[in-house]
Structure P
């Protein structure tokens, strides 16, 4: 069983959340540069995922203040994009993630990324970035 976004309405104010994806060089200090730019304007990072491959890196962020975050990133000259993601809660049981991603696959929804937001005794809150958020919500209802 999964719940779609209800647990996040008080935190994020809606059914979808904005993710900021920052494209960086895969080098020492790249993440520090992004974190300092956001911290310097008082933006709190709610969730982060970062990967490097070869010469490139990708940092995915959910912040408390998208407008201030993107303004700070613009000043750094870094390339970034903003897109909708959805947050779901999964129970801690084998196969729960499989049920969700199979439903999305059957609906023709591709996932750009997935990462865990939080995990506690009640389950795991997971961020999904589908290519079509509306279709993803429809598939999971």
Structure Q
């Protein structure tokens, strides 16, 4: 589980945290082109290694670009719709397609719906020359 700021909560271990970890892109791997990410908006990029799947949600609002594990902390479902689109409401919130929880684009906090007070798991990224790249964990 995560705290509202998207960091692991040591008081609530997350058995799903390592699911798909083998497919997580390493530092320097391109996740997407910045031009692929609407402003404001969100997109999902999936990475596979054998049977492992690691799904990343990218969000953007103005100059703030963030990456999150594409997994609702409440339901353990991907946040996007079955057709792959991400619902962004009012240019401020990602809406979980499973139960309607609302997460802020900038900090991943759940501000409404199931999971209120939980947060998305933040992933480190850098933006270089219009490319969004995975970065090393801090």
ask   = From P, Q, which structure was helix-only ellipticity at 222 nm (-39500 (n - 2.57) for each DSSP H run of 4 or more, over all residues; to 500) = 0 calculated on?
value = Q
request  = Name the one structure among P, Q that distance in nm of label points 7 Å out along Cα→Cβ at positions 45 and 85 of 2.2 was derived from.
outcome  = Q
ask   = Which structure, out of P, Q, was distance in nm of label points 7 Å out along Cα→Cβ at positions 37 and 77 derived from, given a value of 1.1?
value = P
request  = Could you tell me which structure in P, Q was used to calculate mean count of other Cβ atoms within 10 Å over residues 69-76 as 17.2?
outcome  = P
ask   = Out of P, Q, which one gives 21.2 for mean count of other Cβ atoms within 10 Å over residues 53-60 as computed from the coordinates?
value = Q
ask   = Here Rg and Dmax of the Cα atoms in Å was calculated and came to 15.8, 44; which of the structures P, Q was it taken from?
value = P
note = mean count of other Cβ atoms within 10 Å over residues 93-100: greatest across P, Q for structure Q
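Any read-out appearing in this document is the output of simple, stated calculations on the displayed coordinates, not a laboratory observation. Values in this document were obtained by computation on a predicted structure and should not be read as measured data. Cβ atoms are built from the backbone, for glycine too; each structure is taken alone.
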